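In the part that follows, the structures are each spelled out as structure tokens.
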Structure I
Amino acid sequence: MNKIVATISQIRNIENLNIVEFEFDDTKLKMISLDLNEDTKVGQKVVLTTKPTHIAIAKNLQGELSYSNQILATIEEIDQGELLCVVNSKIDNTDLQSIITTDSAKRMNLKNNDKVILLIKASDMSILEVLND
């Protein structure tokens, strides 16, 4: 499971539907949530999580996408299997892992040190822990 430490910058809600915005490494992230813990407040540090299978990878991306979360990263390592690849990327001090098909990795000619954009839907991100510093 991927973990991202971020700070809540905004919470918008209607009834029990929430869109929570975060600051992470000069990048704005968003999450859709139905219920929020009462400790979830603007300015609070949290640990966000998403599954490796929920992170898509873009290389040489142009145009607009509906993905709320687009994180510039550098590929550190690619573990290529027969059907799937585990792509380990780094953003400053945070490591994120994506699982994609080997066919996609080959088609995109992914290599170590490539600059890529990690794409995460707002509905695929959740708060794992509220940090009480």
Structure II
Amino acid sequence: MDPTTISQAVIEQLEAAWNAADGAAFARAFARDADFVNIRGELHSGTEAIAAGHQGIFDTIYRGSTVRYALIGARALDERVILAQVSGALHVPSGPLAGDLDALASIVLVAEGDGHRVAAFHNTLVAG
């Protein structure tokens, strides 16, 4: 298990789903019972809530937005669990949150089936 390769593949999947404005595809990277804490400190638990929450922002405040994720580092906590630190650069073209935002996320990946899924994603806005 190479934590960097695994983590990079997952964040590429998340980035592609965000840039396609596809909440269901974004949630597919998550374990069924995953937790997602957004930049406002709101907790979304389970893939249905994660998909719906993301589709909601893709359709409203983050309509037309794009994100670039960059892996800062990843390390195995044991043979099944990886902790990754990821930076996110979000561009919002219009609306009440128009502009560029930077965030830092801690992501816990767990082995599931033939790959790894996000078990926890905690996103924090970087103060500008």
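Rule-based calculations on the coordinates, nothing more; no lab input. Remember, predicted model here, so these are calculated numbers, not experimental data. Cβ atoms are built from the backbone, for glycine too; each structure is taken alone.
Structures I, II were shown, and relative contact order in percent (Cα under 8 Å, 6 or more apart) at 25 was computed from II. In this comparison of I, II, the computed figure 0.65 for FRET efficiency 1/(1 + (r/R0)^6) of positions 4 and 36 (r between Cβ atoms, R0 = 25 Å, to 0.05) is attributed to II. Can you spot which of I, II the value 0.95 was calculated from, given it is FRET efficiency 1/(1 + (r/R0)^6) of positions 68 and 84 (r between Cβ atoms, R0 = 25 Å, to 0.05)? The correct label is II.
Given that helix-only ellipticity at 222 nm (-39500 (n - 2.57) for each DSSP H run of 4 or more, over all residues; to 500), derived from a single structure, equals -1000, which label among I, II identifies that structure? It traces back to I.
When Rg and Dmax of the Cα atoms in Å is computed for each of I, II, the one that comes out at 15.4, 46 is I. Which structure, out of I, II, was FRET efficiency 1/(1 + (r/R0)^6) of positions 100 and 116 (r between Cβ atoms, R0 = 30 Å, to 0.05) calculated from, if the result is 1.00? Traced to structure I. Of the structures labelled I, II, one was used to calculate distance in nm of label points 7 Å out along Cα→Cβ at positions 20 and 76, giving 2.5. Name it. The read-out was computed on structure I.
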